[in-house]
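Some structures to go through are shown next.
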Structure P
Amino acid sequence: MATAPTQAPHTDVSTGYAARLTNVSKSFTTTVGRHLVLDDVSIDVAPGEFVTLLGASGCGKSTLLNLVAGLDRPSTGAITRDGRPALMFQEHALFPWLTAGKNIELALKLRGVPKPDRRGKAEELLELVRLKGAYGKRVHELSGGMRQRVALARALAQESSLLLMDEPFAALDAITRDVLHDELTRIWRETRLSVLFVTHNVREAVRLAERVILLGSRPGRVIRQWRVGIPQPRRLEDAAVADLSAEITEALRGEIRRHGQY
């Protein structure tokens, strides 16, 4: 159990891991006292590894991702990272008054890329996410899937070795989500980024990841992990994906029944 919060270390150093959480707990003060959200969580993400975090609503997945991103600090425990991660949210969070290209250029500017080099780099990133020629399009001219591709290109513009993704495809229709699964897998294999991907969709977790981590609830703890040995590219309807998804779903249902969620 977490004790009174301390200023736990949160550093960006080369550790041999893209990210390492060691005995991390997080609690918040409420009107009825302290609420423990995460308890003694230890997770390693290796360089180039794709890891999905899975769990029921309210288990602390997004809180954990925010801690790794540096948007908040753990109450106890330590987090180390190899550089500053890039973060992609469920909502695209693009600036509507800027074009697709200018949204990406803003990330390049904040990274310190000289102005003469920004447009060319933005166009390269748009091509990487299969949006060649979309540099001048406004946000309202883009479909939901295209907006998320621009958001992905903007995250990649930060040239981080670790990409954090908080349910980035949850609001999309099934076909668009399926296409973006393919695109994300392709980009991950081409760039060899480390990815920590939060989802509550079991099949999405199995389709994308090399390793699936299940968090329990109240408070969030690592319950179980699975290595996904299914060759990429995978499909949601593949028999091996369905079989492993069924096993993980049963474990998730056990956690939900234990805590009376949903």
Structure Q
Amino acid sequence: MSRNTLAALALIALAAPSHAEQAPAPQSTQSDFTLSANVTLASQYRYRGLMQTNNKPAIQGGFDLAHSSGLYLGNWNSSISWLGDSNSAVSAPVEMDFYGGYKGELTPSVPFDLGVMQYYYPGDYPSGYTSPDTTELYAGLGYGPVMFKYSIALTNLFGAADSKYSQYFDLSGNFDTGIWGLTVNAHVGRQTVRNVDNGSYTDWKLGLTKDFGQGFAVSLAYLDTNADRGAYTNSKGRYMGRATGLLSLTKTF
């Protein structure tokens, strides 16, 4: 597998809280619109199980604009190093996510979420490098504290050649313990990567989030994957899917 392909696949990993895991508190409301924002300091960045910052800390943040109808738009950003870690000719230190969709409820205990996500990596790339920019459609359906989400790539998946229509299956749950503001976070996901040998894998997570009030929350989680070691070892010799603990502090506004 080429370093370009490895670098492209490296983004497929479970993160410190991404936009999909945040629950921002409203900052301001004008008419039927609600604006919220968030900032996170994390011990590292993982997305769908794989390291994005080579086991180093990450700073992350974004905002969400929601309408009372259920329509929403948002942006989320993080420091990254996975592209440069897999190819020294690449300089792309930031991930920028742009998304929009519609949320609603089929019944009070059955929420749904439909939308589109654009992953964008501004930077400098060598000639012939396959762009890691990726567009995914997603659909989620929940029941109580559990949500199943399906994503499908409409482009190459994070730069992997001929990987259009790769899919990700995400089953997650957040369970309020009713004790000390603690919530149990559980997740299992399956990433399929088309036309890439040994590219598909499963990732999982178990963690706790403590709500301190005033928009502050601390999360501690254990993450692991069964990603193929040969396919997911970067140019620095680090296996990107190995088990790890992740600590993060989030402030919502």
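Observations
- Structure with the greatest value (metric Cα Rg over 2.2 N^0.38 Å, set P, Q): P
- Identity of the structure behind 0.85 (criterion: FRET efficiency 1/(1 + (r/R0)^6) of positions 91 and 203 (r between Cβ atoms, R0 = 30 Å, to 0.05), calculated), options P, Q: P
- Per relative contact order in percent (Cα under 8 Å, 6 or more apart), the highest-valued of structures P, Q: P
- For helix-only ellipticity at 222 nm (-39500 (n - 2.57) for each DSSP H run of 4 or more, over all residues; to 500) computed as -1000, the structure of P, Q it came from: Q
- Identity of the structure behind 0.15 (criterion: FRET efficiency 1/(1 + (r/R0)^6) of positions 99 and 179 (r between Cβ atoms, R0 = 25 Å, to 0.05), calculated), options P, Q: Q
- Which of P, Q yields 3.1 [distance in nm of label points 7 Å out along Cα→Cβ at positions 43 and 75, calculated]: Q
- For 4.0 (distance in nm of label points 7 Å out along Cα→Cβ at positions 59 and 139, calculated) the corresponding structure among P, Q: Q
- Winner on distance in nm of label points 7 Å out along Cα→Cβ at positions 155 and 187 once structures P, Q are ranked, highest first: Q
Rule-based calculations on the coordinates, nothing more; no lab input. It should be emphasised that the depicted structure is a prediction, and the values quoted were computed from it without experimental measurement. Cβ atoms are built from the backbone, for glycine too; each structure is taken alone.
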